[in-house]
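Asks: The structures considered in this document are given below.
None of the figures in this text is laboratory data; all of them are computed from the coordinates on show. These figures come from a predicted structure and were not determined experimentally. Cβ atoms are built from the backbone, for glycine too; each structure is taken alone.
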Structure P
Amino acid sequence: MEQRDAEPPPTASQLLERLRDPLASLGLALGTREAERLARYLALLLPWNARVNLTGARGAGEILDRHLADAFALVAQLPPDSRRLVDVGAGAGFLGVSAAILRPELHCVLLEPIGKKHAFLRAVVRELALRNLEPRGERLDAHLREPGLAPYDVAVSQATWPPATWLEKARPLLHSGGLAVAFEGREPAQELPPGTRRLPYRVGARSGVLLVLAV
């Protein structure tokens with residue numbers, strides 16, 4: 001298979017230099033421990049992606065500037081008292097892994113039923129020793145049927161359903177006052193549930209809009 005990324009993954013010190021200002025603009029700080037874990041995540045992701053195609057991004061730079069930028073924007077909007085987050089259709093884990101690294105008090109459940117992606121997320125937990133990250137090889141409907149499922153503070157999904165559809169699907173996952181979060185695509189989302197807030201963000205050259213609904 002053709003190698004997808006010829007550049008080496010960034011080091012922790014390079015990440016600290018590259019991300020310090022963009023994260024500061026969001027009110028976030030990146031410490032040495034967090035930078036080391038992000039660097040290890042990228043170092044694990046790139047060879048996996050070359051073998052099993054976890055994401056269409058073609059290198060560490062694109063992952064940082066696009067996918068992780070979106071993840072940082074999400075983390076910046078998490079209420080400080082949040083303790084449980086679920087990412088539905090987690091894929092390569094950009095959202096949940098970033099949240100688990102930057103918010104170590106947050107327990108992050110990643111639902112990803114595709115076997116190769118779930119296997120990668122399990123490898124992330126092992127290699128990064130992220131005890132607050134819990135990959136589950138489940139679809140949403142199966143997860144909701146679990147007896148005694150504790151409600152979440154935040155439920156997020158990106159590019160799995162249209163935003164309006166996801167914001168409605170997220171309701172059973174959340175306690176009263178919990179937040180359902182979606183990412184708006186290139187075109188403005190239509191027919192959003194009443195009370196949905198649009199929160200524009202910019203992280204470096206990346207801009208987007210978070211759609212946030214308190215249930």
Structure Q
Amino acid sequence: MINQEAESGRRAQILDAALHVMAEHGYRGASIKRIAERAGLKSPALIYWYFKDKQALLDALFEQMSPFFSTVAEADSHLDEAPEHVLPRLAISFLELAQQPQTGRFVRIMLSEFARHPAVAEFFAERGPLVVLRFLERYLRRQTELGHLHVADPPAAARAFMGMLFVYGIGRHIFPGVATAFPPADVYGQQVVAIFLDGLRTTPA
């Protein structure tokens with residue numbers, strides 16, 4: 001019987017292999033055989049001890065980003081809390097995620113699949129960007145109701161806020177030349193929140 005620590009280590013080993021193979025060959029080209037070889041497994045069948053199929057591997061890779069999405073889920077109970085507290089938490093959590101090497105590999109996997117396989121793009125959107133955007137829309141709408149912000153178009157404002165954060169992650173992992181102009185992540189997060197809130201606090205003419 002494999003002990004729990006060994007199982008956890010083998011599972012992490014398989015996920016790391018899957019991330020590398022998918023980044024190199026794309027989701028469709030990342031066969032279970034290739035992943036097993038990268039993980040140093042004697043038989044591809046061993047992967048099925050931990051994951052029922054390749055889709056389950058992709059789901060597990062999403063779960064590695066859970067600290068950020070947990071922040072989003074927890075924030076949903078703080079819709080009435082001031083934006084000076086909620087938005088910095090969201091920004092910092094996202095930027096911490098964006099700095100992780102595995103995030104860059106995951107982004108490359110998704111970008112390589114979007115144009116060729118719309119279903120993969122939809123899967124990613126529903127479990128990633130849309131989760132965050134829908135929360136922000138709810139939050140900004142509520143803050144407008146409370147009179148704390150002036151948001152004429154919550155969906156557009158939500159996309160503007162996340163766009164400033166996404167460019168940091170894309171620059172860091174896809175276009176390094178762009179990232180050289182960025183300040184440290186914590187400073188950048190503060191700047192994003194300040195710019196965003198200053199604009200929304202401006203009383204419409």
Structure R
Amino acid sequence: MTNKEKMLNEKLYNSNDKELIKLSNRGRRLLTKFNKTNYTNFKKRSKLIKKIFNKTGKNIKVNPPIYLDYGSNITVGENFYSNYNLTILDVCEVIIGNNCMIGPNVSIYTALHPIDPTIRNTSLEYGKKVIIKDNVWIGGNVVINPGVTIGNNVIIGSGSVVTKDISDDVIVFGNPAKIHRKITKEDYNYWKKEYDKYFETIKWNSW
């Protein structure tokens with residue numbers, strides 16, 4: 001196995017490997033261009049982020065600045081949105097589904113280091129991939145730790161630190177993040193009424 005293959009397979013790898021340095025430098029060059037774009041130039045940033053990430057949906061919006069290790073190990077789905085100061089340490093895969101919204105100052109980590117200090121002080125490290133499924137809303141200043149899977153339709157409150165997997169259809173917050181409650185039919189009914197009121201207001205205003 002090459003060091004890149006070891007890295008992506010969640011095994012110890014040498015971070016000073018020439019192939020990995022080359023991949024990292026490529027990502028950083030594109031990242032520099034991305035972070036220097038005019039804040040109103042969404043079209044240019046969309047093109048650049050599609051070069052940086054491994055795979056994306058057609059409709060994505062990412063606000064600068066962002067910070068990545070490689071970028072090439074990140075996949076995002078359709079209608080992806082992230083606010084300012086997104087950090088993703090993507091030594092392993094980060095897979096994000098459709099219709100995901102990320103608040104400002106969010107950090108997603110896959111990188112890990114050995115517990116033993118002697119080995120940790122070498123260039124050997126490893127990682128664990130992160131999976132975020134569809135329709136997830138992540139509040140500002142959230143930290144998502146290595147190896148975590150976040151289920152569908154989850155809301156993560158601002159300032160939370162996610163250390164364990166999260167099941168579908170729940171609201172979580174805290175440090176460490178814990179389930180506050182399930183998202184229910186009552187939530188749907190309430191927001192459906194608000195949705196209908198909004199469009200009713202538009203209808204009357206247009207007359």
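Asks: Between P, Q, R, which one scores greatest on relative contact order in percent (Cα under 8 Å, 6 or more apart)? Spell out each step's value before the answer.
Replies: Values: P: 17; Q: 20; R: 13.
Answer by largest value of relative contact order in percent (Cα under 8 Å, 6 or more apart): Q.
Asks: Could you tell me which structure in P, Q, R was used to calculate distance in nm of label points 7 Å out along Cα→Cβ at positions 56 and 136 as 1.9? Provide the component values of the computation, followed by the final result.
Replies: Numbers: P: 2.9; Q: 3.4; R: 1.9.
Among P, Q, R, the structure yielding 1.9 for distance in nm of label points 7 Å out along Cα→Cβ at positions 56 and 136 is R.
Asks: Oh, and also: Supply the structure label, taken from P, Q, R, corresponding to helix-only ellipticity at 222 nm (-39500 (n - 2.57) for each DSSP H run of 4 or more, over all residues; to 500) with the calculated value -11000.
Replies: P
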